[in-house]
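Some structures are shown below for you to check.
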Structure 1
Amino acid sequence: MREQPAGPAPLREDAPPPRPLPWRLEDVGIDAVDAAGVRDDETLFYLLVSASFIETASDLYTRNLLEYYGADPDASDWLVNHWEHEEIQHGRALRAYVAAVWPAFDWAEANRRFFAEYSRSATPDAFERSPALELAARCMIETGTATYYRMLHDYATEPVLKRILHHIRSDEVRHFKHFLAYFRAYEARERNGRLRTLVALARRVREATGDDGWIAFRHAFEVRRPGRACTREDYAAWMAKINRLARASYPFKMAAEMLLSPLALRGRLRDLVARALAAGMRRFMFA
């Protein structure tokens, strides 16, 4: 097991990124948040807090990815000078929004607890066996984040939050396109084929349904409710609410088309498989 950092990754709020960001937190109008309109939405609270924890850990993800792609100057430059800083800005924006709506919540303490546990499992040891297959897996992860923020954007009604989620969603779609382009370049050399690529995608889908959400929810719950231990029953009740939201708002067609992109299906076959996958996801994913 590789040694992991002892504390949460710094937000680097005082150090400007080496490349211009597509948008700036300072321009979204945090001061204009209509807090009263969303303060009682407990579902939204946990969705935003959990996402902010994951995004804030992007320094860790970048270090892990550089173990595979550090020798590739184009990929490493994009990861370090673009992807990481944009992901960290996502965390900053979500944290700022949480602070504006729920100022009593100790975000820093909850994130510290989350990172201490989460970082033990978020290591390169879980990577796929080749650079191309890991890039296919990254496409799956970016599909998850892009569709997650699309769902949140469609659910949200507060204008400032919708602006933030629009920006983050656009970033995640662009990140997906970058990872897909790198995958295609590496796959042209490795020639893993569709079956191995599909296995890598399926494996990462299974991992995405693991304990990351439970870890984030538990630490947010216990900091928000001091002295009250979070149970699996608490998490199951919250997930039931999320499943109802997802059945109504999740972009199944978008998810299916993005997931299939690394397989390079063509024409009618691609359309048929995408429709079947979207229908299957709609029926079974949030049952």
Structure 2
Amino acid sequence: MRILVTGVSGMLGSSLAVELSRKHKVFGTGNSEMSLPIDYRMFDLSNESYKELIDWSQPELIIHCAALTNGNYCQNNPLEAFNINGCATKKLIDASEDHVKIMYVSTDAVFSSSLHMAKEVDCTSPENVYGKSKELGEFFLLNSNRDYLILRTTIVGLNAYRDKKGFIEWILNSVKAKETISLFDDVLFTPISIWDFILEINFLIDQNSYESEVLHLAGGEASTKYEFGESLIEELSLDTSYIKKGYISKFTDRAKRSNDQTLDCSLYQTKFNRKLPKLKDTINTIKSNI
């Protein structure tokens, strides 16, 4: 299958494109120079027309991973956030033919703090620009005539490129440098590793099941950010004393973020008879990839 993956310069997209290339003809695009074993070209998603991108890749499936994910940046640059995270989805729809299927990687941030273990049928109510911009991307697919899957998730993982640092790198680097850090003990989430998430995307591609629906595809167990970080450091036999409890309620100089980011994935697990990883499984997967 010919697959176009956007956001290949990001944490998920880079690993996803390489893994899919083992069985498919993969074309990737991102916002920086990359060296990957796939057909790749830089492309600015703020462009008005995506015809060049679609003519080059001629995809049968588009997996749209690209997004501005920094909440503070999105809050300070709302027009750019809505353009990249929302309008880019419509441009992909408009530029490609009707038979081209689309997987859109969305987020828990489309929900508010009032929901615990949010289900697919729950009403979205994002609390910040990032969540609203991703909700806009969902809107364009929900109102299209395409075969699509909207996959809401909460991923954790490692960046393939040393110049990029994410949540896990920050935890590991800080502890190894003997720096004390605070992780929120009042923020719940259901993390899934990028490698487990990619396994499920591979499964969905093999199933060829695009019923134009929203699915929650995250971890099978909720934890606080503090519990996650402490469990990771303990599993790696590092010093957990550098991990301290922090509280999002005390932070004022940041974009508002839901303190309950949990997703209920029972629909996905029941529909496809899949078992999603618990917290310990996710920690072990990260360990095996360090």
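FYI, it's all coordinate maths here, none of it is from the lab. Everything quoted here is computed from the prediction, not taken from an experiment. Cβ atoms are built from the backbone, for glycine too; each structure is taken alone.
Using relative contact order in percent (Cα under 8 Å, 6 or more apart) as the calculated read-out, with 23 as its value, let me know the right label among 1, 2. Could the numbers behind the result be given before it?
Values: 1: 23; 2: 18.
Derived from the structure labelled 1.
Can you tell which of 1, 2 yields 4.4 when distance in nm of label points 7 Å out along Cα→Cβ at positions 61 and 245 is derived from it?
Values: 1: 1.9; 2: 4.4.
Comparing all candidates, it corresponds to 2.
Among candidates 1, 2, the computation of helix-only ellipticity at 222 nm (-39500 (n - 2.57) for each DSSP H run of 4 or more, over all residues; to 500) that gave -10000 used structure 2.
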